[in-house]
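Alright, structures below, take your time with them.
Here, each number is a calculation from the coordinates, and none is a lab measurement. Keep in mind the model is a prediction, meaning the values are calculated, not measured. Cβ atoms are built from the backbone, for glycine too; each structure is taken alone.
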Structure I
Amino acid sequence: MTSSIKPVHVVGGGLAGSEAAWQLAQAGVPVVIHEMRPVRGTEAHLTDSLAELVCSNSFRSDDAANNAVGVIHEEMRRAGSLIMRAADTHKLPAGGALAVDRHGFSAAVQETLLAHPLVTLEREEVAGLPPEDWDSVIVATGPLTSPALAEAIAALTGEDSLAFFDAIAPIVHHESIDQSIAWKQSRYDKVGPGNVEGSNGADYFNCPMDKPQYEAFVAALLAGEKTEFKQWEHNTPYFQGCQPIEVIASTGPQSLRFGPMKPVGLRDPRTGNRPWAVVQLRQDNALGTLWNIVGFQTKLKHGEQTRIFRTIPGLEKAEFARLGGLHRNTFLNSPRLLDSTLRLKAMPRLRFAGQITGCEGYVESAAVGLMTGRFAAAERLGRAQAPPPPTTAMGALLGHITSGADATTFQPMNINFGLFPPIAGSFKGKERKQAMAVRALRDFDDWLKPTPLAAE
């Protein structure tokens, strides 16, 4: 690096860290990414690639007119997001969702970052608080922050680390799906975002169940042998949006039919009727050889998974590229610990980004990384950078993390219109959400306009 500007250090090379590093470098600020893999692995990662996708390959809805997730996608695109650029380049057919080829996506992010003249990658664990001479640090270590760093942060803040479990869904080989039973269709034949090549409104495999099959399946889930908890994992709460399939089943006999196995918008071509319940599989790679069982995060033991999931019609001979798993996530009590630009109140040279802040989801993590990178860049360059307005998706998410949530009951949150300020006027049906989306993008464009020097 030849820049005379002192570098900002980014600890963690996941989605948030990668996006933060990109925003810094694009602003002309040198950045050093410190990624501990492969020096130290995690319970969930399989590679040492930057921006590896672990739990799913889906960025969820890409509908910027009606869905808060789609709005944050569009905001990120307008802010020059590397994560969204790579996602758009490597998108797969997925109905109304934005799904990506996970390997192509990760490779694109890493190659782009390493090609930037202001980016340096160091493969090392930051075991404890960063050195004092690192005067600007973004901690983006994710939900699987190393114990040494987590303990150092806890000691500094006086806060106990909060934690929840994330469960990982299984992946099935395409050729092992029985297509005489499973058929391809998206709910309501909805075509995916951006006219993805191959997207025709038939982006999911659907495995139908009648009532007896469904009831037997639920009983098997409940009776199946589960992964044992470690001593320190007892009484750890699950995040609502990533509950294991068997945990959802335990809340009531119909819970799955109104959750990940809902049959709405689907017709079995063999009968012409809507099934009692449906298991969906979504394409997981560009070649179409791997398919993810949607919503089937699980803590069943591997032998039980194979036995029980092969009772699903169409998956009787399923071969699994990856079985489900379980890992522990760690996050800060951010409303108490972080300021409005994500600095740690107890040590302002440290900023935090991604899931460790208490946001949930790939997109949300990357968005927080984007904001943190811009805050750190502005500070380095002597410019003022206010947080995005709360009327924007990013601003609404940031507000929840830093001030909007109750610190005594703080839990991770996905972006949703419930986090946005109310909008005046009389609206019918979806009109209110649509008006919020229009307002968000208008206000975000205003936020992106150049800011003056702090001294001005």
Structure II
Amino acid sequence: MKIQSNEQIEKLKDKVKGQIVLPDDPNYNEVREIWNAMIDRRPAVIVQCAETDDVLHALSYARENGLEISIRGGGHNIAGSALCDNGILIDFSNMKNVRVDAQKRRAYVEPGATLGDFDKAVQAHGLATSVGINSTTGIAGLTLGGGFGWLTRKYGMTIDNLVSAEMVTADGRKIKVSEDENTDLFWAIRGGGGNFGVVTQFEFALYPVGPEILAGLLVFPIDQTKQVLEKYRDFVKSAPEELNIWVVLRKAPPLPFLPENVHGKEVIVLAIFYAGDIAEGEKLINPLRSFGDAYGEHIGAQLYAQWQQAFDPLLTPGARNYWKSHNFTELSDGALDSIIEFAGKLPSPQCEIFIGLIEGAANRVPSDAMAYGHRDAKFVLNVHGRWDEAAQDETCIAWARAFFEASMPYASAGAYVNFMTGDESDRVAAAYGANYARLKQIKKKYDPENIFHNNQNIKS
């Protein structure tokens, strides 16, 4: 651990409006905690920013003292990029404001806000945009990597709805990026992660959604997986974009609508979401019930903001996580077979396989319109390795890697950077495909010394 002199720290404290947290402080361990318990790093200095100028002071301090830099929004990133050892952590935990202009249908969001903060603020006006499905996820990391969820079919990815951003660059300038200002940088941050600077405010387009939507779960036995997946594959080909259905394969949690003897058994779950007329949605989803002999269901009208929190109990902080991900242009028979095989080998009660349907608006954006270029992807398959004890590390990681390899022949090109682990730096170029060369040029222009490298790093 690099020890900072009292004089240096006092100078920093005098400049910063927020809080400085050091390793000897009683709240240090609490402040440095992040979502993935596998990541345990100890920054030398934590700057809990209260305003944009605090970022400038933190960057200047890092340069003067030769310190590594990491940046935390929600601290939800699988690879644990929010933390660095012996460096300075720029922490946005206290910058969570979400301002809504309901007339313009715009939201102005600070980088420490979670999806829960965002949804609460915009739903007060009956508005939403396409974000993720776990309310504790940070809006910043989600957006910079791409972002997809229940509304992606209708409104595209999170980055497709980013109107502008305010940033601090590596050389300490405050700038705005949009389709009209610093357009190269605006192109790069939409999918290029935190490689190019520190975003201090996001501006999003909003759409009328809710407050009530139709949503819920339909749970089938695992031995019906093949027929459910085949029928699902056919059904979604003609489903309207207001309707989204994701698939989850896991051991059944103790949901109250499931018989007790099903709890802990392997199941296949259809997670259903419809942003439209409730009665019309009920008609649309009725054929899903014929996919098999369900253990149970819980589907009905509910508040959009509540549905956005529905999966939170399965994704609480403090567990150990190792994820892998593929894009698919189709769910081939081979892909289905690999899913079925590994769903039968779940190594912990929390491990799961999910298929996210993203076909729709996101596919209508040109692949070179922004850094995220995988616009042919219709499905995202994610392997959630998740467990509690370090003794399970080897088993659960091996399962995730084996499934990833087995399903690779059926996947399309590229990768989703938000689901890449810390040991996948060799996949960064592949993740961006044809857009990687331009990203390298922009990186060289805005961060030639690569001070922002605690991420899925783009090297100029």
Structure III
Amino acid sequence: MEKREKFSSRIGFILISAGCAIGIGNVWRFPFVTGQYGGAAFVLVYLFFLFALGLPIMVMEFSVGRASQKSIATSFQTLEPEGTKWHWYSYFGMAGNYLLMMFYTTVAAQEYSYFFKMLKGDFVGKNPKQVEAVFGELLSKPEVLIFWMLVVIIVGFLICSLGLQNGVEKITTVMMSCLFVVILVLVIRAVTLPGASKGLAFYLVPDFQAMKEQGIMKVVSAAMGQAFFTLSLGIGAIAIFGSYIDRSYRLTGEAVSVAVLDTLVALMSGLIIFPACFAFGVRPDSGPNLVFITLPNVFNEMPGARIWGALFFLFMSFAALSTIIAVFQNIISFAQDLWGWTVKKASVFNGILITILSLPCALGFNVWSHIMPFGAKSTIQDLEDFIVSNNILPLGSLVYLLFCVTKYGWGWKNFSEEANAGKGIKYPEWTRKYVTFILPLIVIFIFVQGYIDKFK
């Protein structure tokens, strides 16, 4: 078995962990729900739940990873009391990583395709209907989607095959640094557009009336959901990076850094989208329509459309690839921990496996479009996303939570000692009753609410 690698620097660990959390949802979902539920007023509610809900569970994932020095494949088995069965969840957690990549690779493929389309000037001179048709054409061609999906998978596993320090850490650090530079350039351009002030007001000025109209409980539920899902908790994708660090720093401070970076990208995405859309009289839509239809139309109205459009999709590609590399690294670690495989052997095997597993999602938009799991216009991707987002993530987070706070699991004493080893922000002891009795109920509420929202 290869000796377990460690991160060469603290900043590498933080940036890679943040890269796992930062994804496409930061770009389109956060700005949309923010505007829908009262702008800055919603942001305040969201930030409260991010630190009250997401942060404790992230610290717990990091702690389990660091204490065990293993991935989710064997971490529970390493730490659980003798005779208990916490390790049974490992199989679901590992499955969650594979399921996530089964559709995320196709989503990333769409981003890569659009980046090159923008560079080539494919949208120049096109009217809104023609721009919309480009996205439809992309989804209708399985060979194009599969080509870009293969590019994403090969690039991701190639980076991981170079090793933790020389591949994942080095390249992700550069990529995340570039991501922040690109998004800053886009923000400056968006807020200086004529008429951008209306978008900024919509986004940043608290509108408590909008919150009231939507219903306080609905706003709270939306804030909880966004805060919970944004950090990619529950499948060991965060825990794995805890296993690659030493005990120099307390884990609460590390989790805060990751959460802040994730939130910063989400907030800055809104500073791009709202000013740009309002400057040209376009209401931002939700979901893929925003990214693949609305924004290309907006860029077409801007001087230097090809440059700004290409930069935006470069930013999107970086956000997607950072998540993919992080999850691929987790998947590779499964084979290392379970069977002692080398990084290269695990990379090749999983590269082939994920390619095969990703085909249904890519084909679900065209050849297999007749498969509609949730009724008209739903796709295989919707089913895969639902299994991960509405089931494995919340239930997995609940497992990590209960494992760290109950005497039947790893227990509070072991968790707090691990979380507080090193220097930095101490995990507050006074939160023990909250995370033991209240936080599990909140996670269960989010799980149930996800089903209600899906099938109402």
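Distance in nm of label points 7 Å out along Cα→Cβ at positions 20 and 108 computed as 3.0: which structure among I, II, III? Working shown, then result.
Numbers: I: 2.4; II: 3.0; III: 1.5.
Checking each candidate, the match is II.
In terms of distance in nm of label points 7 Å out along Cα→Cβ at positions 84 and 428, which of structures I, II, III is highest?
When distance in nm of label points 7 Å out along Cα→Cβ at positions 84 and 428 is computed for each of I, II, III, structure I gives the biggest number.
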*From I, II, III, which structure was P(r) over Cα pairs in 10 Å bins from 0, in percent, for residues 68-227 alone = 10, 39, 31, 13, 6, 1 calculated on?*
II
*Top of I, II, III by relative contact order in percent (Cα under 8 Å, 6 or more apart), largest first*: III
